[in-house]
Structures are given as C-alpha cells and as structure tokens.
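Undergrad: Take a look at the structures below.
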Structure P
Amino acid sequence: MELKLMSSAKRGAKFEVSDHVFAREFNEGLVHQVVTSYMAGGRSGSKRQKNRSDVRGGGIKPFRQKGSGRARAGTIRSPLWRGGGVTFAARPQDHSKKVNKKMYRAAMQCILSELVRQERLVLVKTFEVEQPKTRLMQEKLDSYGLENVLIVTVLEEDDSGNLVNEADRNLCLAARNLHRVEIIDADEVDPVSLVKYEKVVMTEAAVKRIQEKLGN
C-alpha cells in the first residue's frame, strides 16, 4: 500500500509500505494482552516489608504468662505491638507476563495499522532541526500541526549509548523540554508509546527499520 509522505519541500508524495505491517486487521484482545504485558514487565516488584520474624529483637517473652493482668504475649515484635512486624508483609515478586514473539509482532502490526486507519500516523522523509533549541522544534511541530506527538526515527549511537550524529543530538536536545513530545529510536519503539500519543511521526528510515523487524 502507499501512504502520503508529508514534507515541507514536496507535499502529496507517496511512500510504499508493507500491507502486512500497516494494513493488518485490528485484534483488540491481542493488543490489550500485549500492552498489559508490557506495562506489567515495567513494574519493579521490589516492595518488601518486615514480618514478625524479620524485625530485630523480641527473643524473650516480655512478661510472664499469668498474673500480670495483661493479655498473654510471646514477643514484643508481634504485629499487634508498636514496632512489630507487618501481618501480611509484602514480598518482592515478578509481575511480568510472558508473550511470545509472534504475538508481540502481530500486536505491533495491529497498532500501526490502526494508526493508519485513524490518520494518526504521519510519514516524513526526515525530521531534523538546525540547532538544539526548543523554539525551533516548536516551530517545526507547528508547521505540521502537531502537538502531542511521538517521533520515531533512527538514532545512531556508539557502544556507550552516546549519539554520534549531530542532527540526532540537536533533535533530542530540542525536544526534551516539550513534555508532550518524545523522541524514540525505531529499534526501541514499543506498543505503549504508540498508543499513548495522539500522533506518531515516522521517518522513511524508521519505517524501513520497523518493516524489517515486523515483516516476518
């Protein structure tokens, strides 16, 4: 299929994309399963509280069993006592849910196809700013009529994760003060980001990279 390519130099140009990736029938149940699984995998699950066996002290019976007039107690670290343990203490746990690669690719194809049908996907040849200034970034977004947007492009990074290309650095620096704008690499695009923003801008290079990943 062909999608309209928006460009300041030439408007109305067409870009050929894969029907398998951008024209798939929407499967709501599958998309919901993959999105919830992705969000669950992001939970740290590191919350931990101390129960009565974890709290320090309380090794001796605080007072004798009978004759004191008080309720019997075996340790001062009981959950009933101040400074005691928690009755149902939280423990670290893994919240992730398994989703196989075939399901994940299919869900991503469904989301991308639905973005096309809802006219939320904007294709551009390149997306760059001359200097790392928020004003220039805002002007460029205004020229496309964009406000709440995810920009998917191909970022060149070295082994340490630093951006190699100056154009990529300018783009990321210019967008970091705009709280409703996010720059993401095509290899790191995820289902939650795609459904989160009102518009998704993709460069030609990003579309080709995504089609290589999701084409099979």
Structure Q
Amino acid sequence: MLDRYRDRSDLLVLGLPRGGVPVAFEVAEALNAPLEVLMVRKLGVPGHEELAFGAVATGGIMVVDAGVLSGFGVDGEELDRIAERERAELDRRERAYRGDREPPRLRDKTVLLVDDGLATGSTMKAAIRAARATEPAWLAVAVPTAPAGTCEELARLVDDLVCASNPEPFTAVGQSYREFEQTGDDEVRELLGLGPAGFGPGWSDESQLPSHGRGLAS
C-alpha cells in the first residue's frame, strides 16, 4: 500500500512514540528510508487513559477534542494539570530518544507519519500540526488500523492517508493485533539506533532485525 514511496531520496519516516516506532521501523526498512521520531503525547481521559481527549506535540502544540472533554466532565484546571504532566514526559522522551541530536529537518521533505493505529485521532492531529509547521513538501499518514470516520477526518488534513484496515465495530487499536505488548524506552532507542544508517540496502537478513511487540492479526 506504500510501495509508491519506496526508494525516494527525499522520504523520511517518522514514528510516533512509543508504540508507533516498531511499526515505523518496519515501514522504513521496507521503503529503504531513514527512520526518526516525532515527539507527541496523548492526553488521556482521567480513569480512561487509553481514550484520548487531546494530545501535545513538540513545539508547544496542543490539540483538544472539545466533545470528548465535555462528555467526560474534564474542566480547565484538570486539563492544565494533565497537559503539564504530559509535556514533562514529552521532554523526558525527547532527551531519552534523541540525546544531543538535532530534531530531523522536514522542510521540503516527503514525510510519512506512522503510528500503530488510530482511535479518536487526537494524537495524530497533534503530530500533523507539528509536522506541518516545518513546511514539508508532502505530508502523509500511514497506520495499520483505525475507524473509518477517523480516517476520513484526518485525510482532509494531509496529502495522503493509508490505513490497512477499518474494523467495524472499532473498539480499540489492540483488537487488530495478535500481540500488543507495551513498547518500552529501550526498544525505541534500539530501533532508532539502527536507523537511518543501520538499515537499508545492507539489511537484507531479517534474522538480524530486533524483535518487538507488534504483531498484526491481518
């Protein structure tokens, strides 16, 4: 589904930490493209943290779904508290995954944002806004699974959107996976340490690739 992006010299694959990075690694390896991360954090509904009411991304960007926010009674004070906590975690991950390296330069690039799936789409919306601010030549999103409605909404925000499956009814991203283990910081650092210079034409032996906790059901 992404074959048209293969071997493009201007392509950069950006995984959304943490769960999107193992998926992005496979995409980057298949397309012979460099791999990086775009730092973004979901803002979870208190008591239902897997349900996002918004997200924060690098560059001070915050996206909020007012409907979800009001539906669960999250007030302004609680929103500020959650956002502050997630920004602190965003900064920690920035240091953990990037160290002293500069963020990737996206200007005039073909950028492919990859996550392990979408539910409300809030996290990806924040990622899209953060990426758009750097003026890429082309911005695309690729995910293995998402509700059809979320895909339709996000497709209006990017130049291309590829989604492998739209389960109906959609209950959670994990329903599309045989294995859906949590991705840790060490795994993210390991995968980023192999790219962009550590894979590509020279990585033809799949036995050398690190194992990870993302196995699609179909």
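Each value in this text was obtained by applying a stated rule to the coordinates, not by laboratory testing. Computed from a predicted structure; not experimentally measured. Cβ atoms are built from the backbone, for glycine too; each structure is taken alone.
Undergrad: Out of P, Q, which one gives 0.20 for FRET efficiency 1/(1 + (r/R0)^6) of positions 30 and 134 (r between Cβ atoms, R0 = 30 Å, to 0.05) as computed from the coordinates?
TA: It was calculated from structure P.
Undergrad: OK, next. Matching task: 2.7 is the computed value of distance in nm of label points 7 Å out along Cα→Cβ at positions 22 and 102. Pick the structure from P, Q.
TA: P
Undergrad: Oh, and also: Tell me which structure, out of P, Q, gives 5.7 once distance in nm of label points 7 Å out along Cα→Cβ at positions 38 and 70 is calculated.
TA: The value was obtained from structure P.
Undergrad: Work out which structure the value 26.2 belongs to, where mean count of other Cβ atoms within 10 Å over residues 110-117 was derived from one of P, Q.
TA: Structure Q accounts for this read-out.
Undergrad: Determine which structure produced the value 122 for volume of the Cα convex hull per residue in Å³, calculated from the coordinates; the candidates are P, Q.
TA: Matching structure: Q.
Undergrad: The value 15.6 for mean count of other Cβ atoms within 10 Å over residues 150-157 was derived from one model only; which of P, Q is it?
TA: Label of the source structure: Q.
Undergrad: Just checking, which of P, Q has the largest value of mean count of other Cβ atoms within 10 Å over residues 86-93?
TA: Q
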